[in-house]
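Below you'll find the structures, each written out as structure tokens.
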Structure P
Amino acid sequence: MFSNLPPITKALLIANGLVFVLQLPFVIGDDALAYFMLWPPGSGSQVYGIEFMPWQLVTYAFMHGNFAHLLFNMLALAMFGAPLEHVWGDRRYLTYYFVCVVGAALCQIGVGMWTMSQGGEAYPTVGASGGIFGLLLAYGLLFPNQRVMLLIPPIPMKARTLVLVYGAIELLLGISNVMPGVAHFAHLGGMLFGWLLIRYWRGQPPFGGRKPPRMRVVK
């Protein structure tokens, strides 16, 4: 299966795996790589001596909190990313993925800054989940009737239903703050920016619409 994956998806899988190995305590460790995590401006400078840097908008997406985090993201990357790369080609697919990653980061920064303005403390973010949720949305738009099987719980459903279910769950969890250690709004940000990019490519609102066909008059 791995040998049949398209090149960009395969490269992303390898890169995420290698960075996770570097994160292991007996290799380099998270402390040494903390400058590559996503820090909202002003969140870490006083305690950790770390501030937001532009490269973090991308580098955070190659780091993961634990093996389960990495495993589920990489399974989803292979499952949803590979068909999209086959349809779009490597350049458009890579552009889409990193637009979702950066969009997720911007949304997470916004949430972190709002949290700090309310007296709370914002923490660094890691994980490819923002890009993965963007891929999930694109898969649901391009293959809406394709049946997919959830891992937990093992329930088959159409791809468009899966997108709606996951989007609703992430919104509910983000608003309720039931799972504060998960970047729910980053996930939603990845979906939002992916949706906007697809509409831009299609020439759909809010980026302008196609002109209606001119009326033909038969004399």
Structure Q
Amino acid sequence: MSARNNILNKLRSGLAGTTPRPDDFNERLVTEPWQYRPEDRIKRLRTLMEAVHTEVHQVDSQNWPEKVAEVLAERNLSNLLHAPATGHGKQLAEYWHSSGQSVDLLSYDRPIEEWKEELFWNVDASITGTRGAIAATGSLVMWPDRLEPRLMSLLPPLHIALLKASEIDDNLYAVMKRNNWSAGMPTNLLLVSGPSKTADIEQVLAFGAHGPKELIVLILEDA
């Protein structure tokens, strides 16, 4: 018998003859103080995120690639990292090719070992999707996967995040319910409110110490 099974068997035997405590969880305690009218969710999210140096734009769900191109041109950046197998990645690539953009569109489509140096030092910006946002705290909800690994939002100096307006929830509990976490907890969930920052050294606030210096959120409104 493995050590793991031995431990589990001891735990099970220790529960023999016991009665589980009733679940007295009161949903209202974690939802009622943090509820907003649907039309107020975007305003609250923007207010909280912009207060910590996040740039937020509301754009059309069909024409958002134009805003991405504008953002890159304003900063005179030379390349953008995207996930070509995602729906938004395909939409971006189609616009990029049809409009003849001069900014190089890089693809995260190979193991990191094959291009670690390029990813760490030569990528100017990246774009990823999100799993929604929390109005109560002004946070994006990100769930990295094999198509959009965590490094896409961690390494480039500029991170552009796409957020559907319909996926802005009131509070964390609402996010958990909408994504059915009880059936499968995420293994690497991220709550992001702004660009990376720290004041560890002499209490001087610096951006980009542990991640991107800039975070831009594009809220996609229904066309």
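Each reported figure results from applying straightforward, stated rules to the coordinates on display, with no laboratory input. No experiment lies behind these values; they were computed from the predicted model shown. Cβ atoms are built from the backbone, for glycine too; each structure is taken alone.
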### Query
Given that helix-only ellipticity at 222 nm (-39500 (n - 2.57) for each DSSP H run of 4 or more, over all residues; to 500), derived from a single structure, equals -9000, which label among P, Q identifies that structure?
Q
## Note on the structure
Note: relative contact order in percent (Cα under 8 Å, 6 or more apart) at 21, derived from one of structures P, Q, originates from structure P
#### Entry: Structure responsible for 3.1, with distance in nm of label points 7 Å out along Cα→Cβ at positions 124 and 140 calculated and labels P, Q on offer
P
#### Entry: distance in nm of label points 7 Å out along Cα→Cβ at positions 52 and 116 - highest-scoring structure of P, Q
Q
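From P, Q, which structure was distance in nm of label points 7 Å out along Cα→Cβ at positions 4 and 84 = 3.7 calculated on?
Derived from the structure labelled Q.
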### Task
Can you spot which of P, Q the value 19.1, 83 was calculated from, given it is Rg and Dmax of the Cα atoms in Å?
P
## Note on the structure
If you rank structures P, Q by distance in nm of label points 7 Å out along Cα→Cβ at positions 12 and 76, the highest one is Q
### Task
For mean count of other Cβ atoms within 10 Å over residues 100-107, find whichever of P, Q sits highest and give me its label.
P
#### Entry: With mean count of other Cβ atoms within 10 Å over residues 92-99 derived as 14.5, matching label from P, Q
Q
